[in-house]
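Novice: I've put the structures underneath this note.
We did not get these values from a lab; they are worked out from the coordinates using the rules stated. Just so it is clear, the structure is predicted and the values come from calculations on it, not from any experiment. Cβ atoms are built from the backbone, for glycine too; each structure is taken alone.
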Structure P
């Protein structure tokens, strides 16, 4: 059962957008997906509460009486969203169960600095040789200086850059309905679905 952790210690970089859409893509492909959130706010559970029942099922965490989180029976894929400030013991605990870590970041100096330190921390983890790490650029606007700086940073980062996702309100509109790119007519999201394909190939490899 692959466990894909979406993580970056910087808040507001698009972790929940990536986590929910990745879960939606896996569910649309027929997998039994669990979407969880290691943040106490349980944002993923709130998003799932908005999800229409006719869409492909994405299940939340089963909370036992001892507060240990367990995937629902029959789960084939786990996607975990994470809070800002993730590091130290919490990161170590996640690395113990992760098969892949997907790091989203935006083209800003603060995001780049935080992500650089985070990737170094991932590389120093004792399970780094067993966990695949990939990066995805978020809210990218081609032809801007910020995007050029982001590309330069990613080229020197030393980890696979899976995709550069464009800046579009479509993600916001879908999230408000508990939906993802894979829950609407493909013609409405043709460009975005194409940008996501390398991420899905990496997640399923």
Structure Q
């Protein structure tokens, strides 16, 4: 059972299953206007996938060809830049109608899983994979306490993740729509947050 504080908030993974939405003044240009789905967060660090940045110049079909995976269907998937860590490693965030050995349930209530094996790519290529899927190369990672520090420095806003936004193919407006989950627009945020 996870540890909880006086508020009942889970202290061992309280940002899991959340969106991190970059503030307008994000100092790290790699994360400007990004939305990250946090897959895990605990005392040792955090891991998430950027869900709204396409990978330039790489199509999912050409990736399957490079991996010698034959297709029987035309998967309409945009390869995304999952983050700057292990950029040659692929991750499929998906609906839990597909769960195989190696798959991890991230959010059982919303039906979201994660698989990082070639088997899921083969399943997608033959039409037997998950109904909802997102393929990302690389991930965003933080060491112990690093993400907490970035939050205290107003680098990120957090909001509970929405299934429909995770798998929405309209990446251009995803940052604004994620801010909208908080009831705010980008125009209401100062590019540099002040401290009282």
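Novice: Starting from the value -4000: which structure in P, Q was helix-only ellipticity at 222 nm (-39500 (n - 2.57) for each DSSP H run of 4 or more, over all residues; to 500) calculated from?
Specialist: Q
Novice: If mean count of other Cβ atoms within 10 Å over residues 45-52 is computed to be 15.4, which of P, Q is the source?
Specialist: P
Novice: Quick one: distance in nm of label points 7 Å out along Cα→Cβ at positions 93 and 165 came out at 2.6 when computed from one of P, Q, so which one is it? Write out the running numbers ahead of the final one.
Specialist: On the way: P: 2.6; Q: 1.1.
Structure of origin is P.
Novice: Looking at mean count of other Cβ atoms within 10 Å over residues 21-28, point out which structure of P, Q has the largest value. Numbers along the way, then the final one.
Specialist: Details: P: 24.2; Q: 17.8.
By mean count of other Cβ atoms within 10 Å over residues 21-28, the leading structure of P, Q is P.
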